[in-house]
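Each structure below is given as structure tokens.
Coordinate-derived values only; no laboratory data. No experiment lies behind these values; they were computed from the predicted model shown. Cβ atoms are built from the backbone, for glycine too; each structure is taken alone.
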Structure 1
Amino acid sequence: MNLFLPELSLAAAAILVILVDLFVQRKSILAGICVAGLAVSAIFTLTMWGGAAQSIFNNNVAVDNFALVFKLLFAGIAILVILASMDYVGKMPRFQGEYFALILLSTLGMMLMAAAADLITIYLAIELTVLPICALVALLKDQKSTEAGLKYVLLSATISAVLLFGMALVFGVTGKTQISEIADAISGLNLANAAANPALTAGIVLIIAGFGFKIATVPFHMWVPDVYEGAPTPITAYLSVASKAAGFAVIIRVFSTAFGSPAWLSANWGVTFAILAAITMTVGNVLAIPQTNVKRMLGYSSIAQAGYIMVGLATIGIAPEAAISGQSSLVFFLVSYALTNLGAFIAVIAISNKVNSDDIKDFSGMIKRAPVLALALTICLISLIGMPPAAGFMAKFYIFSAGASAGLMWLIIIALVNTAISAYYYLRVAKVMWFGEPASTEGVYSSAALRIALVIACFGVLLLGLFPGIIMNVTEAAKTLFALK
């Protein structure tokens, strides 16, 4: 049970938040309980680092360095989101307890997603992650928020059925639900190619579709712009980084372990992810260009970023000898993207609260009204492009290098072209802030908690850009990857 303490501490913190909310008028106490609960969870996680890979609950949940890295990432993301929410939660005075508790429960689900080593456990973890997010998206209860929540619920329910059907097909072929046992069963089948067992192929395709929704890859991206625009901005930030990281964590574990052999099977899903990566980054960048709402623009941007990250997945599948390089570069990209996108959204939260608008034109001249916010947002936009000295440059360098070593030069060329395209719409926002005329000379106030979150995010972006080895050493330490193989 000690190995499950990170998750138990989050569950206890969520229950405590709900109970305390019934008796206190000063709701900022709730945020403090959340941050404390997440910090305790992170401390328990750190105490397990470096130990031998283990499994608990009849091998359904793995406790290994891979899971621990993502648990720390999810805890850090949630802390920054809660700090950034302190200015925003005033828009929902009646539901602040529910807001903070739902973030904790969703984070708990993501931790389980990263550690789950059984198809049933994976499905339950995904539902524990998604259901709180559905409520969070609709929590503002205005027209846009309600519409976004309804779309997310309906599409999540549909794609959950698709994912479950894919898992059922894999179970029907192998007779197993634990991913390590699925790998053993597949290796024992007399399979010469994909056509030898169409049920297994169909199951893998449906699983890719189900996970594709979680990471917002084309063609499962339709929900992103509307949900990102309608949801509370801190939840949009949370969705754009935490949900995406959880999706990639479970994909890496399932496909590297369950479908990592035979070689032709691994190569086939690797090529599938490579094709999806090329389409996703292109569609995301092209559709981001005409956007006038900064949240919708960042929504399409997150689709394009998913395409870049999938280069790492393709590398893992196509070139098993480069798997460690692909895994470590992918995790580094996720960490740098999380800090970058959170920093961008935190700045947007502060500015939007003041101008009461998410339109890019209303950010005009912000360098004169809020120079720190404008500078922070500019740093994050530069990182999203992939320009030095920000973390995004090193993230793309590592993941593109891994792809090139796996023989994916055609995909790297497409990614570089898309990077050039993305510079247009990212720098357009910077141009408006730096060279536009401000609508007012009034400054932009933000709480101390939000400023702390913004400083942490931007400091992390610059630190990883200048000293990337800090995180790369950690991600490479997880190369003993999985407890269950």
Structure 2
Amino acid sequence: MCGVVGIVSQKEVSPVIYDALTILQHRGQDAAGVATSTNNRFFIRKQLGLVRDVIRNQHILNLRGQMGIGHVRYPTAGSEDRELAQPMYVNSPFGISISHNGNLTNQEELKDALVHKDLRHLNTDSDSEVLLNVFAHELQKQGSIKPGSKEIFAAVRALHKRVRGAYSVVIMINGVGIVGFRDPFGIRPLIVGSKETDLIGKDYMIASESVVLDSLGFETIDDIEAGSAVFISSEGVLETESCINNPIPTPCIFEYVYLARPDAKIDKISVHKSRLRMGEFLAKKIMEIKPEHDIDVVIPIPDSSTTSALQLASTLGIKYREGFVKNRYIGRTFIMPFQEKREKSVKQKLNPIDLEFQDKVVLLVDDSIVRGTTSRQIIEMARSSGAKKVYFASAAPPIRYQNVYGIDMAATTELVAHQRTEKEIEEFIKADWLIYQDLEDLIQAAQVGNEDIKQFECSIFNGKYVTDDIDDNYLKNLEDARNDKSKASRQLS
């Protein structure tokens, strides 16, 4: 999970990119970077850390140009390596820089072809560098001294034929413009907007989430469709083209559960309304299973579950209370790289308000349950604060499988729902009762917002990978790379 942005403007873009990245900070708290272009030169600043720490005033002054791209990333394997921060850059042809959100599933095959057939040099193990070089090679094959939309869209079409996986991308071509495109399934989000200026022409922005456009005064033009590309020339002319036959829009369902901000719209679907519907469906399931329940109060685990919890309480006709105070200066524990860090952060991040728990049967609501250790800690907090019983509700179904499309959530064996029944998960997290959302209800909660979307990427729940190229060997290698033991050994090496 990462956040990307690209801007072509009539004015200097670095201050706007900085603001955009701070709005996208929830999508990545490990590293940040900005690249700008002017007078056939690139200016790049990237480093590990939060946006406010990486991009200082002196950097904004030095990042000159009227077009640029930015990136925020979250911890993954190798996250301590500054070279893996983005944007990434290659000098041939023209000078090209990339910000990428997603994950390529045929990375090794592509690396071999790039090195031995295309004669491209790769300096890191990053799939984003692979994607950058595939695009650069395909653009170079077009044979143009200065490519326009025709050559750029042809390069994207050729890239789609070679690359598999999830990729929402903004690419800056020195002296030419910015291109944004999504993979043929549109797994990760990408949207484009414009803003009127005092000068001739418009400013254009491409971003991961609509909230960036809204906050910075841009009008939404449209989501970039699955398999489509948008090219914005350095002169400020926008062109769009579908670069694949018969795309199958399949956005990631977990964007609506957890990843995106609640005020975002992804593929025209309101994240906020989706989460309201998740709460309503969950409440109906509770009434079916326990019509004579004894729940006194519904308490969310802030922040991403508050919308669902509020609607759940309203549907059940039960009091809603915010029983945890959140320290907003602690990062999202879901995306922290090691278990010890995650457990320490939970205690620092949440503090219970005892009077909301004392002598009550409490229903805690969370957006999802990944490893289960965080849920268990929170349940222990509720009991220590005097709760008579602690029930636990998840707005998402059990997460039983690895994600291969850009969410480095956990190795399969570290997922609490892997090879466990719901009753066994209930015992593991030490809840008096555990209830999960049904997958069909989760899909409907999002699909109601845009019935043109016929399917969603739900592999973490059902193990079905839409790119149809994931085998047991791929998952085994991913398992070995993702478990906490492997991450720790890489950090020490």
Structure 3
Amino acid sequence: MSDPLTSLRSELARICDLSTAARVLEWDQLVMMPPGGAPTRAETLATLTELAHELFVRDEIGELLEEASSRRADLDPESDDACLIEVTRRDWEKASRVPAELTAEQTKLASEGMEAWAKAREDDDFASFRPWLDRTLELKQRYIACFPDAAEPYDVLLDDFERGMRTEEVRTIFARLRPELQELVAAAPDDEPEEFLAGPYPREAQHEVSVAVARAFGADASSFRLDPTVHPFCLSFATQDVRLTTRYAEDDLHGNSLFSTMHEVGHGVYEHGGDPALDRTPLATGCSSALHESQSRLWENVIGRSLPFWRWFYPRFRAAFPEALERVPLERFHRAINRAQPSLIRVDADETTYGLHIILRFELEQELLSGALATDDLPDAWNAKLEELLGIRPPSNRLGCLQDVHWSGGMFGYFPTYQLGNVLSVQIWERLEADLPDAYEHVERGSFEAIHEWLREHLYRHGRKFTPAETIERIVGGPIDPEPYLRYLRDKNASLTAA
């Protein structure tokens, strides 16, 4: 008779293979696939997702888990085997509550919805996207109903991205952040945007500098590739196969591919830094969305927008774009890419205003799910809330409620993890600096190996072995705390004002 843990690993590997195949098709849909392939692709993804779900929630998996769990007491609680049993058990219990056909419906709708969103965004036509949003919310309500013991409906969706996190915890953190962020924005100098922010930044040169920084940050050519897309993302098929995407804006430095590339590289090196022994198991990915976002924001902002980074990289960057930057000194450039200034687009927002964009989405998601906000009223509600938070109003839905891909893909519950990741990025960096006091000196030399190795040792290599709360406790010695993040923003804004 085979060992139950060996049999469990074998079954999980087959299920992970199906999920990986689906991710490959998702990447292809967003990067390479011609538009005509969308209807068939949606069906294919639904089939793969349904098969993987059915295989996972079988009674046989539950029996193997029970047998393996009976021997867990003999294992080191931090071993791969013990953690695999515990994480799989939690995943299995949650997935078993959801009908396979509902999982397939959600996957199919997400695939179709992304195509509908892309066209609606291009045409600035919210009315054409609204039926997809209504259907998505309907399926989300059916999904939430599978978990009647949840304290509140949004908890169910948040848990998909940040296991164990409760909506009330997010509200508490955001309530601390909101007035401070608005105060910092109000105190920022009301200067006109620098002319050089509008370029020109030729596409080919953008790609070259983006690849250079990606390689420096640890995205080696043997395990990573970088491609353009409408909405940048990162997907990992294995620790040694990571797909990064970026976008090119030749007339907007904030939308320049370099910053979106640094962001996605942060996600990518997290996945790449996982222990290869975890591949083809449920442990072989980042611990949570907030921890994932902490890495994208750490590499993009804490490192990538720092003065030490630009002391190293600005000569090369300026040489790549002489028409825009030849007469722009380093300090002026650094101030321009960091200054707090209200803007319409989340992905182009500076560090200070970014959190307010997330608070807007977090509040609207809850209203949409509760029925307090009808989808027909979403554009006006979005515009009014943005004006309340940042003092500006979108002139179009394309620059308002149609700007993000997330709702078209059914990703309700994801948005708050962006800002939780911002908060964690500073907590983690402070802990890293305690062990590596000259971290910014490494950055100024363009040397990132020691930083990467610290992150790999303390975070990356563990994958999903521990819960998000346990992982955060292990790294920073406590729970998510907004105070270091607020100190960081106050100090940065004060230094930019004094410059």
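Please compute mean count of other Cβ atoms within 10 Å over residues 128-135 for structures 1, 2, 3 and give me the label with the greatest value. Structure 2 gives the largest value of mean count of other Cβ atoms within 10 Å over residues 128-135 among 1, 2, 3.
Can you say which of 1, 2, 3 returns 1.05 when Cα Rg over 2.2 N^0.38 Å, for residues 216-415 alone is computed? Structure 1 accounts for this read-out. Here helix-only ellipticity at 222 nm (-39500 (n - 2.57) for each DSSP H run of 4 or more, over all residues; to 500) was derived from just one of the structures 1, 2, 3, and that gives -24500; the source is 1.
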